[in-house]
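Trainee: Listed after this line are the structures, all set down as structure tokens.
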Structure P
Amino acid sequence: MSRAFTFSVGAQERHDVTVRVAGIRNRVTIHVDDVLAVDSGGNLGIVMPNVFDLEVGVHETHMVSVRFIAQQIIDGGATYIDVFVDGRFGFRHDW
């Protein structure tokens, strides 16, 4: 089962960032304007690494940080993805 979402970054120089988590190995891929930027390769169990940082843009550069949060069952079992743009919280997406 694949889980994916897309969001835009930039005011003057707009880029679409797509985050996808697929398969039982939780392979994370991040595409910027349909070009592969990050590929975790997958890992059984929890996503490792769980934070992915990348710069998006050429003239209008933004730092995008995608953080995968997966708590243990005993801690509530919450799973979500936090997105930060230029160090500021952007939004939270269910995982």
Structure Q
Amino acid sequence: MAGEFHPSTGILPPKVQPGYQTYKSPYGPKYTVQNNIRGWTFKSVSRLGFTLAGFGGVAGFFALFFFTDIPRVRKDIVTKIPIIGQHYVKEVPPSDNPF
């Protein structure tokens, strides 16, 4: 039961290449097997890479603006963003300075 397909988890059994050449009919369609590495084709890897890059970019954008209230992040990173950096500059008026 460990090597069977489970629709709830999406776990597939490992694919084993047969030790012989498969039969191709001369009257059937001309097909080829896509090049792959352990079942991962270039198309599937590139699609996964673009998806992960999108999620990573959104996560980085969220993390950056979630931590803008931390003074070190605001001073070193956020204020140096070209268009919106001036919005995050926090200047304390001299009347509110305790020293």
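Trainee: Who wins on relative contact order in percent (Cα under 8 Å, 6 or more apart) among P, Q, i.e. which is largest?
Mentor: P
Trainee: Given that helix-only ellipticity at 222 nm (-39500 (n - 2.57) for each DSSP H run of 4 or more, over all residues; to 500), derived from a single structure, equals 0, which label among P, Q identifies that structure?
Mentor: Source structure for this number: P.
Trainee: Comparing structures P, Q by Cα Rg over 2.2 N^0.38 Å, which one has the largest value?
Mentor: By Cα Rg over 2.2 N^0.38 Å, the leading structure of P, Q is Q.
We did not get these values from a lab; they are worked out from the coordinates using the rules stated. Just so it is clear, the model here is predicted, and its values are computed rather than measured.
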